[in-house]
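Right after this note come the structures.
No lab work stands behind these numbers, since they all come straight from the coordinates. Since the structure is predicted, the reported quantities are computational estimates derived from the model, not experimental observations. Cβ atoms are built from the backbone, for glycine too; each structure is taken alone.
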Structure 1
Amino acid sequence: MTTPGTPAESLGIGQVADRTGLSVHALRFYEREGLLVGPVRRTSGGRRRYTAADVDWLGICVRLRESGMPLAELKRFAGLVREGPGNEPERLRLLDAHQRRVEEQIRALEECRSVIARKVGIYAEHVARGEAVGLWDPTAAAGGRPV
């Protein structure tokens, strides 16, 4: 028997789904799309068996997808990793470009958060004073004041 976390640990697809937050369907999709860096082993009965390294890699894939990396780029990155040493500069270019996109998204979201925080403050202040009725009422004859 192996201890959890050792390289010899073998996990079923349901266990991997639990650990990664991916559905069983998504795990099968990732495999079909070539997003894994190694082949998924199978039991003699054809059931998928994953290693701890597979789970770690899937965790990276999940974060890259959640951060908006296009599927085509993720496939390219997985392919480069699968090829092994020697293509690190290309991997770096791919990750660097993605990082720049994510940083721009964060800047845009911070601007949005600032506008929302300002609006929350205005509305909270008016509600607390009992002066919120008609606040920016576009149906009012004068069009209401944007607040």
Structure 2
Amino acid sequence: MTLPGFPDATPLAGLGGGILIGLAAALMLLGVGRIAGVSGIASRATGISDSSLRKSSAWIFLLGLPFGALVVIAAIDRLEPSFANPMLLAVAGLLVGAGTRLGSGCTSGHGVCGMSRLSPRSLVATATFMAFGIATVATMNALGLKVLP
């Protein structure tokens, strides 16, 4: 299935990914009673935050993120991973980390879990994420900058 004007779009793959993200969030909430916000889980795994979530559970969840991507890449031969400049990734990671602290959560905590609970704070945070993401892409396109090689 393709979308008009977007020949490389794969909406069914996106739907499948969304379903898996929703299931993972539901399992995390039902299994350990915690929101599946990756920034919070990362802070628990590194010991920055004290929480009822065990450190080992946090590490298992975090290691499952790239492992899941590797499983998909192995299962679908036509995917070739590409990465941005390592320095750009480091700067972006620091900015995202600062933003998650400032916003009291990340896109997975607010966008997936908070939105599904109709949390007012998450509705505002997700609208902010989206607005700044759109503005960033528009600015980079206007300047002729490419993020990926």
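Quick notes on this one:
- If Cα extents along the principal axes in Å is computed and equals 75, 36, 26, the structure in 1, 2: 1
- Structures 1, 2, by distance in nm of label points 7 Å out along Cα→Cβ at positions 18 and 58: label with the highest value: 2
- Label whose coordinates, when relative contact order in percent (Cα under 8 Å, 6 or more apart) is calculated, return 16 (choices 1, 2): 1
- Computed 1.25 for Cα Rg over 2.2 N^0.38 Å, for residues 34-81 alone - originating structure among 1, 2: 1
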